[in-house]
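Have a look at these structures, which come just after this line.
Just so you know, all these numbers are worked out from the coordinates, no wet-lab data involved. Predicted model only: the values in this text are computed from it and were never measured. Cβ atoms are built from the backbone, for glycine too; each structure is taken alone.
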Structure I
Amino acid sequence: MGRICLLLMIALLFCGCSEPKEKIIIAINPWPGYEVLYLAQQQGFYEAAGLNVGFVQVATLSDAQRAYLSGRVAGFTSTMIEAVQVEAFGGKRVKVVLAADYSDGGDVILAKTEYGDIPSLKGKTIGCEVSSLGIFILARALAANGLTLDDVTVMNVEQGDGPRHLQLGLIDAMVTYPPYSLAAMKQEGVHQVFSTKEIPGEILDTLSISAETLARHPDFVPKLRVVWQQALDYVQEHPTEAIAIMARREGIPPEEFRQVLNDIHLLNTKENQVMFDDIAGLENMARSVCTTLRRIDVLESDCSHVIGMFDIAGSR
């Protein structure tokens with residue numbers, strides 16, 4: 001009996017000599033592109049790659065950002081807007097590790113039919129979420145038409161209030177996206193004057209992880225990108241099953257989920273590598289976002305913190 005106990009103690013000693021792998025917790029909000037991350041978990045791809053990843057479900061992009069700022073999580077999903085803001089808001093140094101997708105028509109500007117295009121909105125009131133992606137889309141749409149934010153009146157309007165504000169005449173146009181844009185488009189006298197199809201590749205949905213977490217796990221990024229590609233391949237090889245799984249989590253019918261996917265471009269691993277090889281290009285994009293946020297007084301920063309946000313050791 002004593003010999004058995006001794007053998008058990010020795011076995012436990014050797015089995016327990018290495019500490020359990022740290023679980024990397026990520027805050028994630030509803031968005032079709034991010035469902036690929038959950039699909040990878042459902043299929044066991046993280047575990048097979050040797051990654052210990054967990055997710056905390058939150059309601060909005062801002063909630064995901066707040067979860068990171070509070071220290072509850074090691075990473076978060078977001079657009080480039082929230083990623084650029086987080087360090088300036090006092091959060092720990094963050095690195096963007098994955099470009100999940102870009103909006104390819106999903107984000108739009110809707111206006112009353114009396115305004116036929118973006119230039120006709122000069123001097124008018126445009127609603128958008130000024131602390132989120134909407135203000136950047138508005139700035140780009142205006143710039144593409146020879147205007148600036150100074151040429152319009154910007155009103156902070158939550159997405160859920162957009163259709164009502166348009167109907168009541170409180171605003172002349174609104175920066176929006178599905179499902180809110182679908183409701184607004186059903187109103188009489190409303191049409192689309194701009195979409196992100198006109199600025200392909202600029203509106204990125206990303207995954208960011210704290211720099212200190214990545215320092216402890218230098219193999220995280222290359223393994224994550226393998227997992228990401230496995231999940232994308234699964235969507236291609238088993239579209240009906242994959243879409244059903246992802247749609248169920250989003251709480252929408254599979255056919256609607258499939259239609260929403262038509263307005264985003266999921267970025268595969270090869271596209272991610274090309275993008276991250278051009279660090280200067282990504283930093284310029286982040287600086288443009290930061291500068292826009294400064295101009296409307298929703299961010300106090302000299303924007304120098306964007307340097308290094310995409311420089312990920314071991315990303316190849």
Structure II
Amino acid sequence: MERVFFSRFFKYMDEISRLGSIRQAAEALHVSASAVDKQLLKAEEELGLQLFERHPRGVRLTSAGELLIYRMRGWQKDMRAVADEIEELRGLRRGEVRIAVPQEAAISFLPQALTAFLQANPKINTTVRIVDSERVRQMVIDGDADFGLTFSPRPLPGVLILREVPFRVFALIPDDGSARKSISLDQFFSQPILMPDGTSHLRDILDIAAARTGTDFQVALTSNNLELLRQLVREGAGHSIIVVYPTAYAGSGAGVSAVPLRGSGIADLGLSLIAPRDRSTSLAAVVATRHFESFIDVATAAQN
């Protein structure tokens with residue numbers, strides 16, 4: 001029976017089921033109808049099942065035939081996927097990687113992690129989608145991203161957490177030339193606050209810190225664009241907030257200082273590298289995921 005599955009019968013049966021006729025299938029395949037019929041009869045004999053019902057106007061799949069053709073097509077699809085991955089491995093084709101990340105990671109972490117990967121894999125087409133942390137997880141589950149980075153707290157159902165990276169909370173303040181090392185919550189809230197909107201966990205950090213310390217503050221502006229908030233800080237419109245991976249942040253300068261926020265009400269965040277739990281990914285995605293795992297391992301070891 002195993003010989004049937006690896007013979008030209010695959011091609012014959014697919015064509016017969018598509019056209020509903022042994023004669024028409026033979027014409028499409030440029031072989032004799034008797035040769036096709038012989039292969040069909042041999043397969044039915046080895047399987048011990050009738051695969052087609054014969055009618056005066058043609059043939060129709062039986063239940064067993066429908067099951068077999070379904071499995072055959074799935075096997076052929078899997079074999080094509082294997083061939084594609086082998087070609088990717090040999091560098092004959094351009095792979096594709098889709099990554100979903102929140103704004104916070106795109107500003108302070110992703111550029112350094114991604115640059116080395118792009119340089120080492122010039123034939124892989126990499127797409128980065130900037131979305132809020134909650135959306136990252138859903139994109140990975142739905143197959144719209146091969147892997148992602150998210151600040152969403154545990155648990156994260158439906159995905160695998162491959163690595164976690166600690167991020168610190170920094171204040172963004174105008175650079176007045178004083179080269180200060182940090183800023184207290186009272187000093188931070190003494191100026192108008194340029195607030196990230198609810199799509200960012202930064203909003204939660206400020207709200208929780210203010211509630212824990214009993215501090216009132218003035219919100220001058222709310223936006224979902226962290227770069228806009230940084231530019232407004234540079235122009236002197238107020239203070240804002242960012243979470244950063246300390247060894248990777250290059251946001252200071254050009255009129256803006258990024259300094260740690262002091263205070264018992266400040267809670268740092270963890271960035272999780274997540275991947276699908278129940279779905280296979282392309283070879284290119286596997287290569288990219290392993291690169292990020294290695295980058296995080298090396299960077300974390302350097303901090304400790």
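Brief remarks follow.
- For relative contact order in percent (Cα under 8 Å, 6 or more apart) computed as 21, the structure of I, II it came from: II
- Among I, II, structure where percent of Cα pairs over 30 Å apart as derived comes to 38: I
- Given 0.95 for FRET efficiency 1/(1 + (r/R0)^6) of positions 151 and 239 (r between Cβ atoms, R0 = 35 Å, to 0.05), calculated: source structure among I, II: II
- Structure (I, II) behind the derived value 1.00 of FRET efficiency 1/(1 + (r/R0)^6) of positions 119 and 143 (r between Cβ atoms, R0 = 25 Å, to 0.05): I
- Each of the structures I, II was assessed by Kirkwood radius over Cα pairs in Å, for residues 199-254 alone; the largest value belongs to I.
- Of the structures I, II, the one that 2.8 was derived from, the read-out being distance in nm of label points 7 Å out along Cα→Cβ at positions 31 and 167: I
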